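Take a look at these structures.
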Structure 1
Amino acid sequence: MSAAPLYGLVLAGGRSTRMKRDEAALAYRGATQLERAWALLEPWTKQRFISVRADQPDDALRARFPQIRDTLAAGGPAAGILAAQAAHPDAAWLVLACDLPFLGRETLAQLVARRDPTRVATAYRSAHDGLPEPLCAIWEPASHAMLAAAVASGRGCPRKFLIGAGPALLDPVDPVALDNVNAAQEYWSAMDALKFADSPSRIRVQYFALLREQAGRSEETVETRARTPREFYDELRVRHPFSLPPELLRVAVNAEFGDWEQPLADGDAVVFIPPVAGG
C-alpha cells in the first residue's frame with residue numbers, strides 16, 4: 001500500500017498567555033513565526049493549512065492563509081490536529097508549531113525521509129528528555145481514531161498520546177531545532193542566539209494625567225531600540241522629566257493591558273497609565 005499524501009499544518013491557534021502577545025506574529029529573521037513555518041512546509045507537502053480557533057479566521061495575519069478551524073471547545077494542539085484529520089481523512093499531516101525559531105529545513109528533510117507510514121506517527125525524540133515531540137511530527141491517518149478517543153476520555157495531550165501509541169522516533173539532527181519559545185525572556189534569548197540585528201522600531205505612545213503634563217504633549221511616535229515596555233519607559237524618562245517610577249504605572253500595548261517585560265514590535269501603540277487620584 002502506498003503512503004498517504006502528505007499535507008502541512010501550522011498550529012497557530014494558541015492564546016500566547018505566557019508571552020502576553022500573539023506568538024505567531026513575533027518576527028525572527030525578517031518574517032513572522034507563522035510566515036516562516038508556512039514557508040518551511042512548502043517543499044514537503046501537497047497542500048498547506050494553518051490551524052486557528054473559531055475566533056481567529058479574520059485576524060489580519062491569519063486571514064491570508066488557507067485555514068482549518070478547531071471544532072473542539074477545549075482547543076489546544078490536539079484539537080487542531082483532529083480538525084485537520086477530519087477535513088482531509090486520507091492525508092497524513094506534517095504538523096508544526098509556530099513557535100520554533102531554530103527549526104530549519106534539514107530537520108524537516110530528515111523527518112520526511114525517514115517517515116514510517118506503518119506507524120501512527122513519525123516524530124523526533126526531545127533532546128532534553130527523550131520523549132516524543134508531537135508538534136514537529138508526521139501524523140498518519142491511522143492516528144485519528146486513537147487520538148479522538150484519547151481526547152474524548154480527557155487525555156488530550158499529544159505528547160502523552162504519542163508516548164503510548166508507538167510512533168517511529170528519530171534522534172534530532174539539530175538538538176536545539178525543536179526548542180520552543182513561549183515566554184518573553186525565552187524570546188530575547190532566542191533573538192540573541194540568532195544574532196538578531198537590533199534595528200529600531202517606531203512606537204506610538206500616549207500620555208495621560210501627570211505624564212501628559214510632564215511630557216508637554218498627549219502623544220508622540222518614537223523611534224526606539226527598546227525591546228520591552230520597561231526599557232521603553234526608561235528611555236522616555238531620559239526624553240521627559242517623568243517623576244513616576246514604573247511600579248506606580250500600568251502599561252497597555254495595542255489596547256490591552258500587558259506585561260512590562262513582553263516584547264515590543266514595530267508599529268505597536270503603548271499607553272502608560274498613571275494612578276488616578278481618589279476623592
Structure 2
Amino acid sequence: MFSLLEYAFFQNALLAGVLASIACGIIGTFVVIRRMVAISGGISHAAFGGIGLGYFLGIEPLIGALGFTIGTALTIGELEHRAEQHMDTLIGAVWATGMALGILFIYLTPGFAPDLFGYLFGNILLVPQTELLLMLLLVIIIIITVGALFNDLIAVTFDEEYATVTNLPVERLILILLVLIALTVVMLIQVVGIILVIALLTLPAAISREWSTTVKNMMLYAILLGIVFTTAGIFLSAFLNIPSGATIILVSAAVYGAALLKRHCTPN
C-alpha cells in the first residue's frame with residue numbers, strides 16, 4: 001500500500017489533506033466555539049450554485065464556487081443584522097436556493113451534464129496541481145487574516161456584546177469570519193465534497209476542545225487531528241477501494257464518538 005506514495009496523484013492527495021486540515025483547524029475552531037455550524041452548512045450547500053454557475057459560464061467550477069460562497073457569506077452576514085426573520089429560516093432559504101440555482105444552471109448549460117458526484121462527495125485522489133496552488137493561496141489568506149485579527153476575532157467569538165462595548169467593529173469582524181468560512185468550504189469541496197464539508201470543518205475542532213485550555217491549543221490540536229483523519233482516510237480508501245471523502249468523515253466520526261464515550265464514562 002505504501003508503494004502508492006511513489007505516485008504524484010497520491011502525493012497531491014496527501015498534500016491537499018494537510019492544507020485542508022490547516023484551514024479546518026483554524027476556522028473550525030471559531031465555528032465550534034461560536035456555534036456557527038448551521039450557518040456554515042448554509043454556505044457550503046450554497047456553493048453548489050457556484051459550481052453550476054461555473055459550468056454555465058464556461059469557467060473553472062471552483063472559481064465559480066469561490067465567488068458564490070463569498071457572496072453568500074456576505075449576504076448571510078447582512079441579513080443576520082438587518083432582517084427580522086429567524087436566522088434558521090434564513091439559513092434554510094439560502095441553503096435551498098443555492099442548491100436549486102446549481103441544478104438550474106447545470107440544466108441550462110448546453111451539452112452533456114457534467115459528473116457532479118465528485119463535487120457533492122469529494123474525490124481527494126483527483127486533486128490536480130492547479131487546485132493545490134489555489135488551496136495553498138487560500139490557506140495563506142486564512143493564516144494572515146486570522147493572525148492579524150486574532151484577538152478581535154476571539155472577542156467577537158466569545159462575547160459579541162463585550163466586543164461591542166469595547167468599540168470593536170463587530171459587524172465587520174463577523175463578515176470577515178463568514179468570508180473565511182466560505183474560503184474554507186471551497187477548499188473542502190475537492191477533499192470531502194459539499195455534502196460532507198461540515199463534518200470535517202467541525203469534528204476535529206470539537207474533539208480538540210475536550211483537551212484544550214486555550215484557543216491556540218485548540219486550533220493546533222484540530223489541525224493535527226485533521227491531518228491524521230485525512231491521511232488515514234486516504235490510505236484506507238485506497239486499501240479498501242472505497243470513496244475517499246466518505247472514509248475521511250467516517251474516521252473522524254469514529255474518533256469523535258470515542259471521545260464522547262470517554263467523556264461520558266470518565267467520572268467527574
Structure 3
Amino acid sequence: MLSKHGIKIAPSTYYENVARQPSKRALRDAEIVELIVAERARQKLLARFGARKMWLHLRSKGHDVARCTIERLYTEQGWVGALRLKKVRTTIPDESADRPADLVDRQFFATRPNQLWVADFTYVATWSGTVYVAFIFDVFSRRIVGWRAATRMTTDLVLDTLEHAIWTRRQGGVDDLTGLIHHTDAGSQYVSFAFTQRLIDEGVDPSVGPVGDAYDSALAESQIGLYKAELIRPEGPWRGVEHVELETLNWVDFFNTERPHEALADLTPWPPRYFHYAARNELRPTG
C-alpha cells in the first residue's frame with residue numbers, strides 16, 4: 001500500500017517497526033503518567049499543581065524523577081496548574097476609626113513561629129448567597145492557624161477566626177502569645193474595638209497597614225489567591241456555607257500538610273516548625 005503511494009520503504013524496515021518494543025523512555029513515561037493520575041485521583045487538589053509542584057510532590061514521596069520529564073509529560077497530557085485571577089477587595093476601610101500603627105511596613109518575614117501573623121478574608125458566591133471566608137497565616141511557616149466561614153461580613157467573622165488561631169496554638173502547647181504581631185489591612189472589621197481589645201487581652205500587638213496601599217497585606221492576599229485558584233474557582237458551583245466549609249476544611253489540611261511552598265525552600269509548613277522547636281529542644285510540632 002505504501003509503495004502504491006510512492007513511498008519507498010524496505011519490507012525489513014516495515015516489519016522491524018511493527019515488531020519494535022516500546023523504548024525504556026516510553027515505558028518510564030507511562031509509569032510516571034500512571035503515578036501522577038493516581039496521585040491526582042487520591043487528592044483532587046493535587047490536580048491544581050503545575051509541573052514544578054507535582055515534581056516536588058513526587059520527589060517528597062520518594063520517586064526519583066526529573067523536573068524536565070514532568071514538564072514534558074504535562075505538555076503531552078494537556079495538564080496545567082491553577083491560574084490566579086484579579087483579586088476583588090472585600091474589606092472596607094473605616095476612616096473614622098482609630099487604627100493601630102503599621103508594625104510590619106510590608107516586611108513579611110519571621111524568624112520563628114508566632115512572631116508574625118497576617119490575616120484577611122475573601123468571598124465565595126454560592127447558590128444561597130455570598131459566603132465570606134477568613135484566614136490567619138503564620139508567616140514563619142505559612143501555616144493556616146485559623147479560619148472561619150460565615151454568611152455575614154462582620155467583626156464576629158474575624159473574631160471567630162482569631163479564636164480558632166489562639167485555640168490552635170494552645171493545642172500545640174503555646175499559651176503565651178506575647179510579642180506576636182497580628183497584621184491586617186485597614187478593613188473596618190479588623191480595626192473594631194472588640195477585635196483590637198481581644199488581641200490586647202492575649203498580649204498580641206495589632207498592626208494595620210495604611211489605607212490606599214495596595215501591598216498593605218500582600219502576603220495574606222497572596223495566600224488567599226491560592227485558595228481561590230486551587231479550590232474555589234475549579235470546584236464550583238457552590239451550594240452554600242456548609243458546602244464551602246467542608247471543602248475549605250479539606251483544602252486547609254492539604255495546604256498545611258502536603259502543599260510545598262517556594263518561600264519555605266519548597267517544604268510544606270510542618271518541617272520548618274518542627275526543625276525550629278527541635279533545635280531548641282522543644283518538640284512541639286503542632287505549635
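Where a number appears in this text, it was derived from the coordinates with a stated rule and is not lab data. As the structure is a computational prediction, the values presented were derived from the model and not from experiment. Cβ atoms are built from the backbone, for glycine too; each structure is taken alone.
Can you spot which of 1, 2, 3 the value 2.6 was calculated from, given it is distance in nm of label points 7 Å out along Cα→Cβ at positions 70 and 126?
2
Comparing mean count of other Cβ atoms within 10 Å over residues 6-13 across 1, 2, 3, which is largest? If you can, show how the numbers build up before the last one.
Values: 1: 25.2; 2: 14.5; 3: 8.1.
If we compare mean count of other Cβ atoms within 10 Å over residues 6-13 over 1, 2, 3, the biggest value is for 1.
For Cα extents along the principal axes in Å, for residues 46-133 alone, the calculated result is 56, 42, 19, so let me know which of 1, 2, 3 that is.
Comparing all candidates, it corresponds to 3.
Which structure, out of 1, 2, 3, was P(r) over Cα pairs in 5 Å bins from 0, in percent, for residues 166-253 alone calculated from, if the result is 3, 12, 15, 16, 18, 21, 13, 4, 0?
3
Suppose you compute mean projected area of the Cα convex hull in nm² for every structure in 1, 2, 3: which one lands on 15.8?
Structure of origin is 2.
Quick check on the output: -7500 is helix-only ellipticity at 222 nm (-39500 (n - 2.57) for each DSSP H run of 4 or more, over all residues; to 500), derived from one of 1, 2, 3. Which one produced it?
Structure 1 accounts for this read-out.
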